[in-house]
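What follows is a set of structures to go through.
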Structure P
Amino acid sequence: MTVSPGVPRRPGEKRPGLRDLGPLNYAVERIGARVQGKKTLGVFATIGRVRRMLPPWLVYSATMMPFGALGRAESELVILRVAALKGNSGGDYEMDHHSALGKKAGLIDGDIAAATRVDEGWEPGRHGFHGRRGAMLDVADEIVQFGDVSDPAWERLASFLSDRECVALVMLVTNYAGLATALTVLRTPVDERR
């Protein structure tokens with residue numbers, strides 16, 4: 001995405017301070033950045049500009065990851081898939097952030113590479129995963145591409161996941177697809193390492 005001369009900078013492009021975020025959000029962003037080994041934590045700094053939004057958003061997001069109905073490694077795999085499909089700066093932001101989290105959750109480099117491969121068309125299984133994980137990533141593909149899931153993909157998913165897990169998966173995919181879109185629109189850059 002190119003930026004036209006004279007167009008005002010977007011919120012994600014600006015480094016907010018204490019006055020912009022308020023004391024609570026500023027502290028959360030600073031602590032989060034330190035824990036992640038980053039100079040800033042752009043997602044918190046961007047969302048934190050709406051002071052009342054960041055705390056409930058953090059709780060909501062935590063109910064999906066890391067405290068969701070799906071396993072941590074599976075959640076990270078799905079998030080990485082969504083990030084790769086979304087691309088642009090928002091997907092790149094999430095890809096950078098969740099590659100490290102995925103490794104901490106037990107994903108290996110090959111898992112991450114396969115989940116983030118998106119240049120081979122939209123056929124089911126193009127990511128190389130089979131079984132439960134393959135069904136999950138196929139559904140993530142369809143949600144991001146079409147905003148819905150075909151009956152054959154849902155039938156396959158339901159053969160591996162409970163209703164509770166299916167709901168959790170759909171919420172995880174749509175949350176991270178929306179977050180990647182927001183970070184792209186607001187121009188939140190990938191965080192710099194310390």
Structure Q
Amino acid sequence: MRTTIGIAIDIPEPWGGELTRRRAEAGDPQAAYVPAHVTLLGPTEVDAADLAAIERRLAEIAAEHPPFPLHLRGTGTFRPVTEVVFVTVAAGISECERLNAAIQDIDAIDRATKFPYHPHVTVAQDVPPPQLDAVFRDLARFEARFPVEGFTLFEHGSDGRWRPHRDYLLGAVEGPLPAADNGG
């Protein structure tokens with residue numbers, strides 16, 4: 001049996017709601033199913049039997065990476081290659097890239113990518129050009145700064161919704177801590 005997963009950094013309030021609302025106003029139907037986020041792993045089919053091993057490896061990856069500041073600022077686009085407008089990641093790029101690379105290296109994840117990884121927050125996709133242009137202009141001065149303390153594993157439901165499956169705290173060690181060495 002197969003399941004579809006995704007891994008993302010949620011955008012906290014008040015910014016997450018604002019960006020999701022703006023995506024909906026642009027007419028992007030994904031706004032109803034996918035809250036504002038920075039993707040670390042896009043929709044990927046995996047064997048359901050591998051999910052526990054993926055979860056264990058994600059916990060290790062999270063423990064290996066410390067929390068970091070994320071700065072979102074202004075808009076960008078992938079046009080004309082794809083009809084997407086996004087809010088840009090101005091700081092925290094390398095941290096997102098390192099997380100993405102570690103996740104891509106999980107044995108049970110086999111996902112071919114068409115494009116190099118580019119952290120961003122999609123705010124309009126596959127909508128008519130006037131809506132893309134409007135979102136690009138409307139969010140050009142958008143800015144948010146917040147700490148990234150973790151990421152979330154999502155599962156894609158048959159109804160099209162992405163549901164949080166498990167949160168992972170960056171820098172967190174799961175399980176019992178090693179006993180302290182008191183010297184003797």
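No lab work stands behind these numbers, since they all come straight from the coordinates. Just so it is clear, the structure is predicted and the values come from calculations on it, not from any experiment. Cβ atoms are built from the backbone, for glycine too; each structure is taken alone.
List of remarks:
- Identity of the structure behind -19500 (criterion: helix-only ellipticity at 222 nm (-39500 (n - 2.57) for each DSSP H run of 4 or more, over all residues; to 500), calculated), options P, Q: P
- Source structure (of P, Q) for mean count of other Cβ atoms within 10 Å over residues 32-39, computed value 14.4: P
- When Rg/Rh (Cα atoms, Kirkwood Rh) is calculated for each of the structures P, Q, the largest result comes from Q.
- With mean count of other Cβ atoms within 10 Å over residues 16-23 derived as 19.0, matching label from P, Q: Q
- Top of P, Q by distance in nm of label points 7 Å out along Cα→Cβ at positions 48 and 88, largest first: Q
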